[in-house]
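Pasting the structures in now, so scroll down.
Since every read-out is calculated from the coordinates, none of them should be taken as a lab result. Since we're looking at a predicted model, the values are computed, not measured. Cβ atoms are built from the backbone, for glycine too; each structure is taken alone.
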Structure P
Amino acid sequence: MHSIQLKNINKTYSKGTNQVVVHNNFNLKIKSGEFVAIMGASGLGKSTLLHLIGGLDQATSGEIIVAGQHLEHLNESQLTQWRSENIGFIFQAHHLLPVLTAQANVELPLALTPLNKKQRQQHASTALALVNMSDRADHFPRELSGGQEQRVAIARAIVSDAKILLCDEPTGNLDRKTADEILSLLSKLNSDFGKTIVMVTHDLKASEYASRVIDLELYLQSSECKNPENAPSQQTANQQEVVS
């Protein structure tokens, strides 16, 4: 079953009097439970793809189907609700609110749910436990290391039991040891909890944790990109493919 489908996507934006084409007739399928790394030079539209998949941006034309929902059919209010139930975002910058504790930061996405205060606290505590941050629940971001902040950001991304995690350079600001710890955590969320993960990265080492690697520059030239019927198949958990 495909968790993510992009069909004949065109994305343009205006820059002054010019129209800039980011994606033209772009197609991609990602199966449920895949861990996909998207690589390539700056300017190819990697982050734009994450924004389209997560409903943060809209395609100029084409179909975007994520977790069974046609995103082009949703208004802004519906998209907000849909994101809160299905998508977890993990960015290079942690985007933690400095005036809130780790626990309170993780609880934030649950404000859009019908859960009461006690239930929100329980869900947040469970998410922090999964990323080994229970002992830092009452700490503020300024009291955490970069790696610990990213762990809290991951807890926030999974607290609503999102089916899909979208990661934009999640280890870009971390040293190698800490980056590997974060990547191991993402790998565990994929293998043990079945999360579908799409990660944009420039880091070859990070891409080794994925089950499929897409070199976007090569993929844009492939028949798979232009023909949705030829999208790559699911890879096994210990197999890695570079799409060319």
Structure Q
Amino acid sequence: MTVKLILCFLLISSANAADVTLDVGHSRRHPGVISAGGVPEWELNRQLAEEIAKRLRQKDVSYRLIGADGAMEVLAKRTDLAKHDALFISLHHDSVQPEWLKQVERYRGYSLFVSRHNPKIGESLACAREIGDRLLAAGFHPSLYHAAPVAGENRPFADRDRGIHYYDGLAVLRTARQPAVLIEAGVAVNLEDELRVTGKVGRVRIAEAVARGVADCLRIIRTSISKEPRQERKAERFD
């Protein structure tokens, strides 16, 4: 399905709230890492977002797709567009430190990130756990190397078994008003891992796992909202 058709199907206008924002990481001008197969990360992120969106439609989950045209450069605009949505998911594919490239075959797997500066860190972590559980059940495994005590990494574990890290400074996680999780689907600079998560079968498996995790997470968010005082819920949505 083309990006244009996806944008036309269940895409929520900026005036309305969606169940989930799917944020396509990076842009055409700043595409992120180039995969082992020569594909810009932004394109891999876009394709994964389309696949997840397809599965969300099947589950009657409304979504907002941000960054799919590759033109959005300012990260704060992404979270501002999504400010009334219930959940924010940012989609990426991973790289490694330059000095590790000679042994890149050692690095594989997904990673999940949350920020302790997000105002909904408890729900963010709960959502990351739901997504992690679904990825593990689908046969994927966490990469774990982002916790290595070296420059450029050193991201402490929030939940090692599920591959969840704290990354407090990530802009989209820090500025999101709602629970937010950043997903690194796999290590794109490792050709074997790239094919595992971006090949036709692998992308379907990871998209289905993420979509199921999102649906699980939304139930947690709705339960949490239902327990809040009415005036507090109203202020949170419209402030």
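Among P, Q, considering only Kirkwood radius over Cα pairs in Å, which has the greatest calculated value?
When Kirkwood radius over Cα pairs in Å is calculated for P, Q, structure P comes out on top.
Figure out for me which of the structures P, Q the number 23.9 belongs to, where mean count of other Cβ atoms within 10 Å over residues 42-49 was derived from the coordinates.
Considering all the candidates, the number was obtained from Q.
Name the one structure among P, Q that helix-only ellipticity at 222 nm (-39500 (n - 2.57) for each DSSP H run of 4 or more, over all residues; to 500) of -9500 was derived from.
Value -9500 for helix-only ellipticity at 222 nm (-39500 (n - 2.57) for each DSSP H run of 4 or more, over all residues; to 500) corresponds to P out of P, Q.
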